[in-house]
Every structure is written in structure tokens, then in C-alpha cells.
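J.: Each structure below appears as C-alpha cells.
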Structure 1
Amino acid sequence: MTPTALIETAVLLGLLVLAGGGYGGLYSAGRIWSRPGLIRAGGVCWIAAFALALTIAIRSPLDPGWKLLVLVSAVVYAIIPPMTWRYLERLHDEQESQR
């Protein structure tokens, strides 16, 4: 890997993580404050994360295993916030019913 390719790949990976974090944060904020616009903005962040993952898979000199890991990570990013939200709702509903 050339130094330029290393820096480009590192920047793309950093942006991928930032976009994934933006999705999780905006999704959660949208659910907390009942703002569908924030949830949609989070979806846009996830689309950006997936586009970045595709870019990394196509353009970077990473080995195929790492490229697959990046793509799978981007797909899993879509699942984590809603799944975690449902878990927290169920957890709090159980606590409320025990009172």
C-alpha cells in the first residue's frame, strides 16, 4: 500500500465511522424527541456510510477479507440503533410493569 493509498483509506474509514455514528445519534435523538425528520436524517447518514463502504471496497487496496468486513459493518450499522431502541423500550416496559 502506498502512503497516499494509506491516507485515502484511513480518511474513508474515518468518514465511515463518523457517518455510522451520525446515524445512531440522529436516530436516537429522533426517537427520544419524536422527530421523524431526525430519524430520516439518520437514514441519510446510513446511506452515506454504505456508500463509503462501497467506495472502500471498490477503490482501496485492502485485502478482500477487510473489504468484506467493512461492507458487513456498514450493513450492521443499519440494524443496531433500531434493535437497541426496541430492547430499551422492552426493558423499560418491564420495569414499569413491575412497579
Structure 2
Amino acid sequence: MVLTSLEVLRKGLKTLTDQVKTKTEELQARLAERKPISAEDKDWLDHDANLIDEQRVLEVLESAPDYEQGFARLDDGQRGLVEKLREAAGDISKAAEKK
């Protein structure tokens, strides 16, 4: 079965969400107990574990009349997030097209 571009991105977001969920819950529990966490963990929570930008890019693409028009409206940073989601989904076909 061939996935559409949006399905691939949804799969990538789900994969990323699953990857960060356990560690995020653990760190948030430590913070709730007023236990310290490392600066690296704080940075991770603020950046790598924060998937808001990825979610927003997916919403923009989903609300566009078609995928190509939505993708054309993205800036370079957002296009990088699309690539990140594709990689997380294991979508190597798009990466191969670039070569």
C-alpha cells in the first residue's frame, strides 16, 4: 500500500510522539515532585520533545486545497520539519528523489 504524503507525515509525527512520550512523562514527574533535572534534560524538553512546530506544519498542509499548494507556502524551516517527519516515518522514497 502506498501512503499519501499527508499519511506519511502523520505517521512520522506519531513516531516522534511515541519516541518522546516516555522520557517526557518521566521528566515531568520529576519536576512535579520538585526534583531537579539536568540542563540537558531541560533543553531536550524545550526543543526535541516539543513537537508543536511539526504539528503546525501538518495542520497547514492538511488545510491547504492540495498538498503541493500547502508545501509551496512553507518556509525553509518548515520544509525541514516536513523532511524530519518523513524520515521519522521511514519514508525513504522522498529522500531518494532528491539524489
Structure 3
Amino acid sequence: MHTTMRESWTDERLDEFGKRIDERFDRSDERVDAVRREMEMGFEQVNKRFEGIDKRFEGIDKRLDRLGDGLESIQRALIFGSITMSTAFVAGFVTLAIKI
């Protein structure tokens, strides 16, 4: 079946064509708005999850702050112990050197 193209368009047909195009764009705008609403709802859920994660990290920070005091005292003890041990080794080597 062979179709022929019209070579001339009437004003009525052009007006009808324009109306149909406008209707199609209106429908596509509605679809885009629906998708946009769904995305906004999804982002709200993501924001809620991040708020929960933020609260967890705040709790972890508080725990680490409490542990930080204990870690500093352990570090001081290790430094004091290493100074004491090195002093004891030097004293022992000096004693051996004097006796020889």
C-alpha cells in the first residue's frame, strides 16, 4: 500500500497539529513532574538515613574521646618505661666497662 504525502497543509490542519503537539508536551510535563516527585521522596529517605549515620558517628566520637584519655596515659607510661629501661641498660654497660 502506497501512501502519498500532502504537499500543502491547510491552516486548520496546522492548528490541529499544533494542538496535538501541545497536548503531548503537557503529558510529558506531567510525567516529568511525577518522576521529580518520586525522586524527591527518595532523597528524603536518603537524608533520613544519613541523619541516622550522623548520630552513630557522634556516638563513636564520644566513645573515642573517652578512650583518648586512657590512650594518652598508656603512651606516657610507655615513654617513661622506655626511658627507664634505656637508663638501666646504660648503667649496666657502664658498670661492666668499669669492672673490666
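J.: One of 1, 2, 3 was used to compute mean count of other Cβ atoms within 10 Å over residues 22-29, and the result was 18.9. Which label is that?
T.: Clearly, the read-out refers to 1.
J.: While we're here: Given a computed value of 19.5 for mean count of other Cβ atoms within 10 Å over residues 46-53, which structure among 1, 2, 3 does it belong to?
T.: This figure was derived from 1.
J.: For structures 1, 2, 3, which has the highest computed value of mean projected area of the Cα convex hull in nm²?
T.: Going through 1, 2, 3 one by one, mean projected area of the Cα convex hull in nm² is largest in 3.
J.: Sticking with this structure for a sec: Quick check: 2.7 is what I get for distance in nm of label points 7 Å out along Cα→Cβ at positions 14 and 38, calculated from one of 1, 2, 3. Which structure matches?
T.: Comparing all candidates, it corresponds to 1.
Here, each number is a calculation from the coordinates, and none is a lab measurement. The shown structure was predicted, so the numbers you read here are calculated from the model rather than taken from an experiment. Cβ atoms are built from the backbone, for glycine too; each structure is taken alone.
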